[in-house]
1. Ranked by mean count of other Cβ atoms within 10 Å over residues 16-23, which of I, II sits at the highest value?
2. State the single structure among I, II that was used to calculate Cα extents along the principal axes in Å, giving 49, 37, 32.
3. For relative contact order in percent (Cα under 8 Å, 6 or more apart), which of I, II scores largest?
4. Can you spot which of I, II the value -8500 was calculated from, given it is helix-only ellipticity at 222 nm (-39500 (n - 2.57) for each DSSP H run of 4 or more, over all residues; to 500)?
5. Which one of I, II has distance in nm of label points 7 Å out along Cα→Cβ at positions 128 and 176, as calculated from the coordinates, equal to 3.4?
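Derivation of every value follows stated rules applied to the coordinates shown; laboratory data play no part. Here the structure is a predicted model, which is why all the values come from computation and not from measurement. Cβ atoms are built from the backbone, for glycine too; each structure is taken alone.
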Structure I
Amino acid sequence: MATSEPVQQSWELESSRPRVLLAASGSVAAIKFESLCRIFSEWAEVRAVATKSALHFVDRSSLPSDVVLYTDDDEWSTWTKIGDEVLHIELRKWADIMVIAPLSANTLAKIAGGLCDNLLTCIIRAWDYKKPIFAAPAMNTFMWNNPFTARHIETMNQLGISLVPPTTKRLACGDYGNGAMAEPSQIHTTVRLACKSQTFGTGISPAHPSSGHPV
């Protein structure tokens, strides 16, 4: 995975490949985030975002070397005065496509309620919904069947966020039922098929995080 570099003062043009922003929230399914990054990196420019909870399950060192991972600690790392870059805005500008996988029950509720208290939800709140955005929920079966979830999914649909439905299997908690995140290959196929007719690759590349920790 890419390491920290001094913040660039300008944004560099990238190749004509699609630019995909992958985001992980706090679900055990985030252990598959590395696989998701590798699959998308085969055909797209990839940047990654992880919530604080997701970092319990994401192994930073396992991510592809060219994928930069942004966290809440990086949100204001490029900002010192009015006019400086704001990370959640720059990532929104950079991305052609966004994929949230896994989408936890908590982050689903935040998005449906319009909350923006971390880097991931700030990007969602600032998102240009003319651009594709996908979400792959992952949660316990009883959480998935909770009446709040149906309400929140309806709000996601109204926003224009495309759902990659969860699957039924033995869950990490031991329960059996619906709520497991779709496999990375299925998420990848869904996104590629949905976006295959679109033209991408005209944006700018966000600088690497400037915080002292490795990313």
Structure II
Amino acid sequence: MSAQRKPLQLPGGDRLLLHSCCAPCSGELMEAFVVAGIDYSVFFYNPNIHPLKEYELRKEENIRFAQKHGVPFIDADYDTDHWFARAKGMENEPERGIRCTMCFDMRFERTALYAHEHGFPVMTTSLGISRWKNMAQINDSGQRAVAPYPGLSYWDYNWRKDGGSQRMIEISKRERFYQQEYCGCVYSLRDTNRHRKAQGRERIQLGVMFYGDDPPASD
């Protein structure tokens, strides 16, 4: 079993808006908030996720987990045209580069606006729990997003510490969450498939891998 997280205390307010990218990344945070008695809602705004089938898989799973815990779920617009417009010229940027910064900025700007308009004094995101992400890059975007709103703060807690990353996997296996094989956008999917092809592996198949399932048999 993984280590227990220290009891959480929400800084600077009594309500929290959690930007969630997916159920596997947010599951550990959500359960920790419930244990700590934090009043929070889930905000799902991820127009980067491509294609629509993948988007629906990730969203519906997140809705199911929120309903299990009785947590409000805000389903924001899937405005892919806006995302592609902001990504123009960045199509060949590497993962963790300026395209990812743009993507974080776009999603957090919408989250911060919603928090401001609906009286949430604090916002955070589940994105930073993934070891594949640059936490400083994510937190910088979060701080920029809240800057226009004096009454709103961004919680830059390190969700990976105190066994958070391990519990993320444990919860994902327990809930049999969908196991994503790329970050989410069409360019991430393209580059991941290119890498797999170079290794002699099959292309990604959407909707087939789930945490806790036996790995596919090798040829």
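1. Numbers: I: 22.4; II: 25.8.
Across I, II, mean count of other Cβ atoms within 10 Å over residues 16-23 peaks for II.
2. It was calculated from structure I.
3. Top value of relative contact order in percent (Cα under 8 Å, 6 or more apart), among I, II, belongs to structure I.
4. This figure was derived from I.
5. II
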